[in-house]
Structure 1
Amino acid sequence: MTKLAQNAEIWAGDYKDLVVTITGSDGAGYDLTGASITWVLEEEPASGSLVKKQISGSGIVISTSTVTISLSPSDTSGLAGMYYHEAEALDSASRVSTLFVGTLKIHKSGANN
């Protein structure tokens, strides 16, 4: 179920929605209804989150099998370079699944720094 290479780019200080459709091993959409999702942005895996979004907070919306992570200017302002990002789901039976991993390239913007 884990989607690899979910890579994206953004200019520092911009808004961006990261939209990922999650599918099962049969290729059909995977129903995420009721799942608790956490998304992190890190310098490298397990290095500590620079940005963290959770379904219980703000910034993540689930629509059946689609996850949308909304990044605001304050999330990326002052960042530049290649970063690791990952989303995990916790289902109603407390099972953890990694939904996707990838890189997020943040371009330095002279207007925002």
Structure 2
Amino acid sequence: MQLDPDIAALVAQCHDTEGPGRRRPLFREVALALESRMKSEAFTKETVLACVGPPDLFDDQVFVDRFDHEQPGRDNDEWYFDFDGDRLAGSGYNVRGINDLSRLKDRSQFPEAS
């Protein structure tokens, strides 16, 4: 996986600040960087996983990561990575609980979950 140097630097900073039981403080910046370039660069599911880790909820077409804009660990927001096959096709966020996500699988069922 070859990332743009700017995104790679954000990912490295994000991983350096990761804490147990909380979404990384720089998660939003990494997600926005991927979103801003997904139309011009082909990001795959593997790229997203390498950048932000396994999703909290998922199915074949979407990864959902819980985070918080203000305080990491509160998980009051949800970031969506939508895929067309293996390619990242859409991205965005909203306040947690707006959408019914009951059909999605839990992170514990994710194949790469450790």
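What the table shows:
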{"read-out": "Answer label among 1, 2 for the case where volume of the Cα convex hull per residue in Å³, calculated from the coordinates, equals 105", "value": "2"}
{"read-out": "Origin of the derived value 0.2 (distance in nm of label points 7 Å out along Cα→Cβ at positions 45 and 101; candidates 1, 2)", "value": "1"}
{"read-out": "Origin of the value 3.3, where distance in nm of label points 7 Å out along Cα→Cβ at positions 29 and 61 was derived from one of 1, 2", "value": "2"}
{"read-out": "Per relative contact order in percent (Cα under 8 Å, 6 or more apart), the highest-valued of structures 1, 2", "value": "1"}
{"read-out": "Structure responsible for 2.6, with distance in nm of label points 7 Å out along Cα→Cβ at positions 69 and 93 calculated and labels 1, 2 on offer", "value": "1"}
{"read-out": "Source structure (of 1, 2) for helix-only ellipticity at 222 nm (-39500 (n - 2.57) for each DSSP H run of 4 or more, over all residues; to 500), computed value -8000", "value": "2"}
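Read the figures in this text as sums done on the coordinates, not as results from a lab. Bear in mind the structure is a predicted one, so any value in this text is a computation, not a measurement. Cβ atoms are built from the backbone, for glycine too; each structure is taken alone.
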